[in-house]
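Structures follow.
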Structure P
Amino acid sequence: MIRKSLDLGCNDCPRNPYGYEELYGADLGEQEIEGVIYKQVNLALAPIPFPDNYFDCVSAFDFIEHIPRQLLSPDTSNIILPFISLMNEIWRVLKPNGFFYAVTPVYPHPSVFQDPTHVNIITNLTHEYFCGELPGANIYGFTGKFTKLRAELIIPKMAETADKTTSKSLYKWQKKIINPSRFSHFFWELRAEKNES
C-alpha cells in the first residue's frame with residue numbers, strides 16, 4: 001500500500017517527515033514541484049482540496065501560526081473560525097490513525113511576534129484543545145478527535161523528520177547543554193481517532 005503525506009504551507013519545498021512514498025503539497029502560491037502533487041489554495045478560507053480519509057500524514061512546518069483564529073464573514077454578519085476549520089479539515093483528510101505533524105513558534109519566544117503575519121499564537125497547551133475524549137475545541141465547532149503522541153519544546157531542526165530515536169536523543173542532549181530560551185518552537189505529533197470505513 002502506498003502511503004501519502006500532505007505538507008501544508010509548503011511553498012516550493014514540501015516536507016515528508018515520515019518518508020512516505022507519495023508527497024503532496026498545498027499553499028497560496030503557484031508552484032510546479034517535480035515529484036509532488038501540488039494544489040494552490042488559501043487554507044485560511046477554503047477547505048483542503050483532497051477527499052476524506054486520503055492521507056497517512058499531514059504536516060505543517062511554521063504554518064498554523066499564519067491561520068487566523070477569527071475573521072468576519074464576507075457579509076460581516078458572522079464570525080468564522082479559520083483555525084478551528086483547518087483543524088477539522090486536517091482531521092477529515094487523515095486516514096484513521098493518520099498523523100498530524102506540526103512545528104510552530106511558541107509563546108513566549110520572541111519569534112512568535114517578530115513576523116507580522118503570525119496571527120495565531122500557539123502555546124505549549126494549544127494542541128490539548130483538539131485531543132482527548134471530549135476535545136475542548138468542540139464548543140467552537142471542532143468535530144474531530146486526536147490523541148497526543150508527542151508534544152514538546154524544540155529547536156526547529158530537531159523535528160525535521162519523525163525519527164523518534166534521533167528526535168528524542170537530540171532533545172535530551174540539547175536540554176542539558178542549551179539555554180532553554182533557545183527552544184523557539186513547539187512540536188505536535190497527533191494521531192487522528194476515527195472509525196475505519
Structure Q
Amino acid sequence: MPSWTFEPGHTEAAFRARHMMVTWVRGLFKDIHGKLEFDPTEPLTASFEGVIDARTIWTGQPDRDAHLRSADFLDVERHPTISFRGRFVERTGDTHGKAAVDLTIRGITRQVPLDVSYLGQWETPFWAGDENKGTLHRAGFEGRTRIDRHQFGVSWQDQLPGAGVVVSNEIDVVLDVEAILDEDLERTGAIEYYRDQP
C-alpha cells in the first residue's frame with residue numbers, strides 16, 4: 001500500500017459556526033501533520049491520521065481567537081492538539097466516498113462521518129535552491145463533516161431572546177489535504193525537509 005505524508009503548508013482544516021443566529025464566523029487551522037495509506041485502485045483499503053495544533057486557531061479577530069483558545073472552548077493549555085484517525089468505508093462515486101473518523105477534541109474522542117472527494121494526482125518538480133532534485137507525486141483530498149461541539153465538551157453558550165443562541169451547536173468542518181508520496185520524498189531527499197517540521 002503506498003504511503004503518503006501530508007504537506008503541512010498546504011493542508012488545512014476550516015470551520016464555520018453560526019453567530020447570533022444570522023451570520024457565519026469562519027476559522028482556520030494550518031500546519032497540519034499526518035500520514036495516509038492510499039492506493040487509488042483500491043480506495044476502500046485507505047486509512048489516514050493527523051494532528052492539528054489547536055493553539056493556531058485563526059478567525060481574523062484576536063479577541064475572539066483568544067476566547068476560542070480558552071477553557072470556554074478548546075482549552076488549549078490542557079489540550080494543545082486536536083487529532084483524527086480514519087478509514088474509508090464506502091465508495092459513493094468514481095472519486096467520492098465516505099470515511100469513519102475518530103476525532104479527538106479536548107481529550108474526548110467521538111466517531112464522526114466524513115464525506116471525501118479525491119481530487120487526483122499530479123507530478124511536480126522538487127527544487128533545492130537552484131537544483132531540480134526530481135519529481136514528487138502529490139495527491140489532493142477534500143473531506144466534509146458537521147459535528148456537534150457539545151459532544152466534545154466545547155460547550156460555552158449564551159442565550160438570546162426568542163430561544164436563540166450566540167454560537168451554533170453544530171459546526172461545519174472542511175479538511176483539505178495535499179499529500180506527497182513517501183517513495184518520492186525519500187528518492188529526492190525532500191524527506192529531510194519534512195523531518196525538520198514539528
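Nothing in this text is a laboratory measurement; each read-out follows from the coordinates by a stated rule. Nothing here was measured: the structure is a model prediction, and the numbers come from that model. Cβ atoms are built from the backbone, for glycine too; each structure is taken alone.
Just checking, which of P, Q has the largest value of mean count of other Cβ atoms within 10 Å over residues 18-25?
Values: P: 17.6; Q: 12.9.
For this comparison of mean count of other Cβ atoms within 10 Å over residues 18-25, the top structure is P.
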Legend entry - With helix-only ellipticity at 222 nm (-39500 (n - 2.57) for each DSSP H run of 4 or more, over all residues; to 500) derived as -4500, matching label from P, Q: P
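I have 24, 21, 18 for semi-axes √(5λ) of the Cα gyration tensor in Å, calculated from one of the structures P, Q. Which structure is it?
Numbers: P: 24, 21, 18; Q: 33, 20, 14.
Going through each structure in turn, the value belongs to P.
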